[in-house]
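Some structures to go through are shown next.
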Structure P
Amino acid sequence: MAVDGSYTNGTVLKKLPPRTTLIGRVRKDAKFSHPPSVQPHRGRPKSYGDPAPTPEQLRQDEKVPWQSVRVWASGKFHDCEYKTLAPIQWRKAGSELPLRLIVIRPLAYRLSAQSRLLYRQPAYLICTDPDLEVQTLIQDYFWRWDIEVNHRDEKQLIGVGQAQVRSDLSVELVPAFAVASYSLLLLASALTHGFAANQPSSPPPKWRSNAVATQVRLSTGQILTDLRKQPLRGSGPPPNFDHFEDRLARHLKCSKSLLTRQDAIAYAMS
């Protein structure tokens, strides 16, 4: 389970379900500890050992070499450099949960061929399974971006959370129904066009031709466009509801009174 920093806290880490591994981001100044190496002969046994370096200290430590691993992201492979430290302990997670710390080196990029070299922010991760393969750990975290795309599609295109309902039952059922509809949409597209389909049935606009030609899968917007253009089987043209139009003449203003001013005053005073 790959999460961001808002879910990497003691409440989540201390209540993980069985057979669940969490990979999450942490602050660069998070305080960790080594497991206790020697226990005292008297008194209470130690739960935590000597302080371990913070993620930022591990990144700047020249004694720890950078290692490289190849991961898949954004339609191509990337050589990702990292440093790791395991096992460590975090007081927020408790002394009984060993962790692995991963520091991912900032990736370099250029806005254009002539621009200067820029760097992204480093990533600091922890994993609740110190024995998990590092390549699998980092690859699973890179795939976490699909969750953000999922949230955007469900909120902006499907309308999850936009229904104005009041009853407790509707508040629970309406978002669940919208998410289920989104799942059925993706499954129907995969069964119709194939799981490896990456080109829409409808021709894209010219300003999107280059992006569509290099995309690795169909977007939710493209799937919805294909769905709207497919007529229902056995149905004729869309119905015309002109017969519902009300053609009765409606008088927007009241008719003028035939009484004179004096007659109206005398009627009101009578």
Structure Q
Amino acid sequence: MLILSLFPGVDMLGYAFALEGYCVVRGPDIIYGQDIRDFIPPPDVFHGVIGGSPCQDFSAARRDPPTGYGLEMLAQFARVVLRARPNWWLLENVPAVPDIRIEGYPLHQRLDIKASEFGLSQTRLRHYQFGAGASNHPLLLPRQNLDGSHPTVLAHDKRPLEQMCQLQGFPSERLEYLPFTEKGKRIVIGNGVPVPVGRALARAIRDGGEGRPCACSCGRVVTGRQQSALPACRKRRQRQRENPIPALHFIPSDFVTISRP
């Protein structure tokens, strides 16, 4: 199961997939002086493409006007997927990120996930979009109903680095191998996907699952005549109908050029 990891940073998401048996190839990253706009992946090689594109333009904590860079990087993610033609793709970002719909991947899920639902004691909410072919299965996730007892880990967290790693499920002994200043380590650890969440997603993609998914696309299983797994799911479906999330549709002809000028 060879997968490509885009915008990897310290690649906590790729690390989680590797722990579940995937072979992970790191794509280019700006923090190492590389530019995804120069990257041309080989077609029909990777089973999946994963990544967390820059989120600042969509973040609720943003203080400056959007620069357009976030949308550009979403388009670059789509370009790489269209070029690589994997079986599926997985994108992580913040709650306000638009839906991305990529031609050839009719199955689309948008999952809201808290780290506390997968055994961690922090509360950060992250959004994951999953795209796959019609023959693939939707992701089913066995969530726990736990309350996080620690505040969210962020890129500019002031807590000790070792505690940040613990709250993210990332081995703190790996800190000494990261070629960054302490500030840089805080950024890459704070921006990373919590490892237990990444592992749960990797297992869901790898193993499939039995049951029918909730209509709100949360990944929970419903039974009988149920359409929604929880009352919160019904409210989410209502919000989706009343205030649909903007969607960006990408097709191969959108990318006449495949590298930056």
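Structure above, values below:
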| quantity | calculated |
| --- | --- |
| Among P, Q, which structure scores highest (criterion: relative contact order in percent (Cα under 8 Å, 6 or more apart)) | Q |
| Distance in nm of label points 7 Å out along Cα→Cβ at positions 99 and 179 derived as 4.1 - corresponding label from P, Q | Q |
| Source structure (of P, Q) for P(r) over Cα pairs in 10 Å bins from 0, in percent, computed value 5, 17, 20, 19, 14, 8, 6, 4, 4, 3, 1, 0 | P |
| Structure with the greatest value (metric FRET efficiency 1/(1 + (r/R0)^6) of positions 115 and 227 (r between Cβ atoms, R0 = 41 Å, to 0.05), set P, Q) | Q |
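Readers should treat all values here as calculations from the given coordinates under stated rules, not as data from a laboratory. A quick note: this is a predicted structure, and the numbers were derived from the prediction, not measured. Cβ atoms are built from the backbone, for glycine too; each structure is taken alone.
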